[in-house]
1. I have 17.3 for mean projected area of the Cα convex hull in nm², calculated from one of the structures 1, 2. Which structure is it?
2. 22 is what came out when relative contact order in percent (Cα under 8 Å, 6 or more apart) was calculated for one structure; which of 1, 2 is it?
3. A value of 74 was computed for percent of Cα pairs over 15 Å apart, for residues 228-299 alone; which of 1, 2 is the source structure?
4. Once mean count of other Cβ atoms within 10 Å over residues 12-19 is calculated for every structure in 1, 2, which label goes with the largest value?
5. Assuming -0.48, -0.58, -0.68, -1.21 is log10 I(q)/I(0) by the Debye sum over Cα atoms at q = 0.10, 0.11, 0.12, 0.17 Å⁻¹, for residues 68-251 alone as calculated from a single structure, say which of 1, 2 it is.
6. Assign the value -14500, calculated as helix-only ellipticity at 222 nm (-39500 (n - 2.57) for each DSSP H run of 4 or more, over all residues; to 500), to the correct structure from 1, 2.
Structure 1
């Protein structure tokens with residue numbers, strides 16, 4: 001059976017940043033990425049996605065994001081950036097290597113890969129993020145809806161929905177972006193439990209991310225005390241607030257009932273809907289750890305600052321509020337990866 005000192009589960013920004021940090025500690029990790037590309041989930045995001053942070057704040061350690069530092073890179077630019085970053089790492093990256101299970105093993109872990117291969121490792125870093133586990137809320141009647149239901153993870157572009165009656169559920173950045181672009185070719189309602197909250201993209205002539213960094217809010221270890229991560233406001237340069245104000249899309253309080261292909265709004269009115277899109281976020285994608293006793297009843301890891309509280313040698317990188325506001329972003333994942341890499345190097349030195 002093959003052995004590696006460190007196995008990183010997941011590529012993309014989290015796995016690649018982790019590998020970079022481990023290499024700086026003198027370790028040689030093996031990355032196991034479930035998809036066919038080292039860029040991880042980025043190629044599968046919707047076509048029009050752009051980063052919420054400018055390029056100057058959106059790079060991984062050791063390789064700045066090129067081009068105009070004040071632009072907001074497109075999905076395909078991020079994919080290309082991560083692909084180049086991966087090619088520069090002096091470590092092994094195996095794509096199409098979905099991990100099915102991790103078990104405890106004498107001196108570490110045994111990793112079972114879908115293709116049938118097995119590895120042992122003294123350290124495992126779970127960097128598989130959340131995209132593979134989209135959250136489907138328990139909305140009344142949703143299971144019996146006879147129209148089309150999809151999660152934002154399955155949404156690519158507006159063209160297939162031309163002329164439809166669409167309800168987008170959610171109040172975050174993706175919900176507002178998807179609803180706004182669909183409103184150009186369809187009748188769209190943004191359905192939310194509470195009104196959308198906006199944050200200004202620019203304050204006193206500076207991008208919001210400048211102030212987050214300058215004040216230390218971007219890196220403050222608030223994840224240690226947050227039991228339920230707060231809903232993030234929608235970053236806006238004015239266009240999305242204007243879209244909602246002009247009812248493209250319109251916004252309503254979340255519907256109360258679904259029957260066949262009809263929904264009922266809180267005021268009692270009922271209407272037929274073609275498609276419901278759930279832009280309701282994601283949860284940690286860690287099913288391969290189910291048998292380790294490392295997760296709580298909701299599938300969330302038991303950890304402190306990314307280090308498992310139940311399994312020595314197990315760590316996490318790339319989850320929302322793992323340590324700070326920026327933990328699951330390009331601008332912040334490298335900091336968490338450095339901390340985890342130091343801890344895992346110390347663990348290996350002691351064991």
Structure 2
């Protein structure tokens with residue numbers, strides 16, 4: 001069975017705060033390690049009250065320090081917000097502290113709104129330089145050469161797996177050309193998924209970092225003991241998406257009983273398209289949904305996310321997803 005991993009946004013729920021979000025993140029990462037998840041990734045977002053992972057590298061260090069085996073990384077660092085040298089130094093530091101456990105996923109979006117992007121970038125006004133920035137960053141991880149004017153300390157000569165993230169054909173094309181692993185944001189923008197995967201696999205060029213294409217797909221998985229309870233838990237994420245599109249991002253809301261009364265028909269249609277890659281239900285429904293998604297898209301790895309209000313319910317959902325993976329793995333062995 002293919003590996004399962006987790007994407008966490010360190011959600012800040014109504015009635016809570018960032019400190020509690022960080023405690024929940026570490027608790028979930030420890031559970032993920034026990035359950036056999038391969039990676040635990042955190043995402044860079046800014047000026048969003050419900051997401052506490054803005055200082056992504058700092059939080060990665062906290063999670064890696066509180067676990068022992070699971071890979072911890074960024075899904076991703078929004079490279080236009082940073083100088084490549086600073087990213088190399090930060091992740092060179094992390095990889096020196098936690099050897100063999102740190103991943104660096106890179107995105108070319110700002111991860112925020114335009115005023116905040118300007119506040120972050122200061123003297124940088126577009127993401128057009130993303131391919132050049134990626135190449136510069138990769139260069140800093142190469143062994144330093146005599147007379148090299150600028151080197152990452154730490155960073156030079158340290159092995160840090162670099163992924164490209166995307167929701168369009170751009171990063172699929174660049175990942176293939178550079179011979180890097182590719183993660184597609186199908187958990188919130190699935191429209192170009194099939195085309196991007198086909199392009200990435202067709203045009204992939206082997207590199208010193210990766211000999212054959214490796215694609216990870218994001219998927220929303222909300223599992224509960226009954227279908228009705230899972231659908232209710234999922235309303236937290238549905239509300240969050242609608243609030244964001246209304247221009248009112250806020251803390252993560254509790255689930256509601258009647259989601260139909262919350263949104264307009266147009267909002268519902270847009271949301272169902274954005275969250276089309278979602279598996280919501282009880283144990284049987286989740287297993288069937290994950291199996292069907294894998295059979296259709298043939299990813300090398302799944303990146304699961306679940307924006308659930310109650311931490312205990314979120315833990316339980318990831319426990320159920322891990323159990324589904326084990327059952328699918330067992331059935332695959334029997335079938336072979």
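1. Traced to structure 2.
2. On the way: 1: 22; 2: 18.
The structure behind it is 1.
3. 1
4. 1
5. The read-out comes from structure 2.
6. Numbers: 1: -6000; 2: -14500.
Structure 2 accounts for this read-out.
Quick note: the coordinates plus some simple rules give every number you see, no bench work behind them. Please read these numbers as outputs of a predicted model, since none were measured by experiment. Cβ atoms are built from the backbone, for glycine too; each structure is taken alone.
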